[in-house]
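Alright, structures below, take your time with them.
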Structure I
Amino acid sequence: MDTGIDASHEQFAGRTIHFLDIVNSKSAPYDDHGHGTHVSAIALGGGGTGGNSKIAGIAPAASIYATKVLDAAGSGSGEW
């Protein structure tokens with residue numbers, strides 16, 4: 001539960017991402033702030049090649065269930 005997730009990010013390549021958007025009701029995964037993608041990569045990043053992406057996340061084989069509850073400014077409401 002964060003600002004969403006960038007499904008095209010290299011750390012999530014080839015992985016199914018289940019996504020629910022409470023803020024804008026979009027069906028395709030996206031992150032218009034960046035924080036959700038950053039945190040998801042720390043937890044679930046698959047590693048890879050080049051730069052810091054050689055380092056896998058804490059649970060690189062885990063499934064990704066992302067819920068967007070924060071808007072593009074990183075803010076949300078109690079309802080969301």
Structure II
Amino acid sequence: MHADGGGLYLKVSAAADGQSGAKRFTFVYQWEGKRREIGLGSALDVSLERARELAREAREQVKAGFDPKAVRDAARMAPV
């Protein structure tokens with residue numbers, strides 16, 4: 001994991017063939033005393049700038065008393 005600051009990380013998976021593995025952005029935060037992690041997307045699809053925006057939004061949700069993972073899951077369950 002490579003830190004960008006403010007809970008944003010670039011997570012690189014190890015590949016079996018010796019090449020670099022998959023890269024994805026994650027946001028790590030504390031919720032109710034536990035370490036939580038939420039995926040922000042593949043580095044192929046999400047730019048660093050966008051990942052920083054998503055992490056900032058998640059930090060604001062934590063500060064406002066909302067669990068970013070629960071907010072995302074609730075949005076996914078909402079009817080279209």
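Read-outs throughout are calculated quantities, based only on the coordinates presented, and are distinct from any laboratory measurement. Since we're looking at a predicted model, the values are computed, not measured. Cβ atoms are built from the backbone, for glycine too; each structure is taken alone.
Taking relative contact order in percent (Cα under 8 Å, 6 or more apart) as the criterion, the top structure among I, II is I, with the largest value. Which structure, out of I, II, was helix-only ellipticity at 222 nm (-39500 (n - 2.57) for each DSSP H run of 4 or more, over all residues; to 500) derived from, given a value of -10500? This figure was derived from II. Of structures I, II, the largest value of mean count of other Cβ atoms within 10 Å over residues 3-10 belongs to I. A value of 84 for volume of the Cα convex hull per residue in Å³, calculated from one of I, II, originates in structure I.
For which of I, II does distance in nm of label points 7 Å out along Cα→Cβ at positions 27 and 67, calculated from the coordinates, equal 2.1? Derived from I, not from the others.
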